1. Distance in nm of label points 7 Å out along Cα→Cβ at positions 18 and 138 was computed and gave 2.8; which structure, I, II, did it come from?
2. Kindly point out which one of I, II the value 15.7, 47 was derived from, the read-out being Rg and Dmax of the Cα atoms in Å, for residues 74-169 alone.
3. Starting from the value 19.2: which structure in I, II was mean count of other Cβ atoms within 10 Å over residues 178-185 calculated from?
4. Name the one structure among I, II that relative contact order in percent (Cα under 8 Å, 6 or more apart) of 28 was derived from.
5. Given that helix-only ellipticity at 222 nm (-39500 (n - 2.57) for each DSSP H run of 4 or more, over all residues; to 500), derived from a single structure, equals -10000, which label among I, II identifies that structure?
6. To which of I, II does the computed value 54, 46, 28 (Cα extents along the principal axes in Å) belong?
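Since every read-out is calculated from the coordinates, none of them should be taken as a lab result. Please read these numbers as outputs of a predicted model, since none were measured by experiment. Cβ atoms are built from the backbone, for glycine too; each structure is taken alone.
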Structure I
Amino acid sequence: MTASRQLSRIDRLLIEVEHALATSFIARPPAQRPNPSAGMPAEELDDAQRRHAAGLMRVNHVGEVCAQALYFGQAAVARDAATRTQLLAAAGEETDHLSWCGDRLQQLGSRPSLFNPLWYAGSYAIGLAAGLRGDGWNLGFVVETERQVEAHLQDHLQTLPAPDARSRAIVKAMQVDEARHADHAQAAGARALPAPIKRAMRAASAVMKAVAYRL
């Protein structure tokens with residue numbers, strides 16, 4: 001049996017670049033799990049409802065681009081192999097979310113955010129910074145990120161147009177996954193983030209959501 005080749009720094013860099021490009025520019029990557037809205041009948045939405053649903057699902061798509069970047073940035077500098085494995089496993093589920101949101105945007109006749117490369121780059125940098133603080137802080141960042149995502153998904157469930165059952169099915173499935181990611185990170189030894197960092201994360205998220213809803 002041939003031993004697997006040890007990846008060089010250049011290999012790892014190329015993998016990171018390939019992932020960044022794919023996440024930023026491929027709206028609907030292959031998903032491991034079926035889309036929760038598959039097989040549901042098309043709904044009747046007027047133009048205003050369709051635009052609003054598309055804006056919310058674009059925000060969710062951007063959130064998954066950011067999640068990919070955060071997890072890969074954190075995994076790149078994680079000190080413990082188990083932490084790295086946990087981060088990459090969560091990133092795999094976030095890829096499903098990215099695909100589902102991309103599907104829904106297409107159904108709504110819309111597109112992903114024009115600024116996806118920028119969202120990815122900024123989130124990857126934040127992930128690196130979080131990871132360099134150590135695995136406890138790394139996992140703490142996962143917990144806070146996922147709790148904030150849970151909250152904004154709950155808001156979307158309340159504000160999506162009433163007839164839009166397909167978007168709502170996707171958002172509910174995403175919410176379950178995000179809660180599980182946070183719970184697993186908490187159980188793995190996450191440290192609570194200081195309040196100023198939590199506030200800064202909420203402020204950055206608010207800017208992202210305001211821009212991504214339109215662009």
Structure II
Amino acid sequence: MLAILTQKNSFVGREYAGNLLKNKINCYLIQIGKETKNKIEIERSGRNWRPITILNLKKKGLKIYNFKKFNKAFKNFIKKKKIVLGIQGGVGIINKKTIECFKKGIINCHPGDIPLYRGASSPEYQLINKKPVKVSFHYINEKIDAGHIIYKTNLKLNYKSYSLMRSTIYKEIAKELVYVLSNLNNFKKKKISLKNSSIRPYIGKKKIDHLKKHWGYYSNLK
């Protein structure tokens with residue numbers, strides 16, 4: 001069994017869970033901590049991204065569990081339910097002891113070409129450098145976007161505007177996640193070097209406004 005690890009009511013977790021259910025991949029949704037209002041995602045997507053609701057996920061039969069944090073109760077639950085694989089769906093950095101609870105590890109679906117683009121604003125920095133937005137699936141460790149690579153590919157995003165680009169990122173990642181999970185045993189893990197990499201933190205409103213203003217230039221990726 002696998003579980004999506006997400007913040008309570010997270011758009012990302014809901015998107016992943018909805019697509020896995022649609023493709024008949026059994027999973028649990030485990031929500032950690034307080035409920036998020038998805039403020040940044042709503043702002044970046046211009047309200048164009050509306051993933052399936054928690055209510056509809058429940059109606060479709062998804063089992064949803066809530067924990068205040070990665071505590072002893074959480075670890076006992078993982079063992080009891082025999083959950084061997086985790087999917088990082090927006091809970092930040094996960095410590096080593098929590099990662100070790102999962103026999104097969106935890107997979108992160110990062111919208112950036114690892115190791116060149118790490119961190120929360122990797123999509124924006126790829127565009128600034130005139131690169132298409134990639135997704136890198138990798139096993140996580142205690143560092144940011146630094147674990148062994150499983151699979152990488154370009155995302156088929158809507159580049160008509162910044163908000164449409166942002167609104168389609170996790171929809172497309174969710175589709176690729178189905179492919180990765182269906183073929184997981186066929187991939188060879190690849191170790192990466194962080195020597196020439198850097199972490200791209202949240203880019204901020206000023207640079208996002210610049211991207212929007214000059215969108216025609218940055219979105220022309222031919």
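1. So the calculation was done on II.
2. Numbers: I: 15.7, 47; II: 15.1, 47.
Of the structures listed, the value fits I.
3. The value was obtained from structure I.
4. Values: I: 28; II: 21.
Derived from I, not from the others.
5. Working: I: -26000; II: -10000.
Value -10000 for helix-only ellipticity at 222 nm (-39500 (n - 2.57) for each DSSP H run of 4 or more, over all residues; to 500) corresponds to II out of I, II.
6. On the way: I: 54, 46, 28; II: 52, 40, 29.
Computed on structure I.
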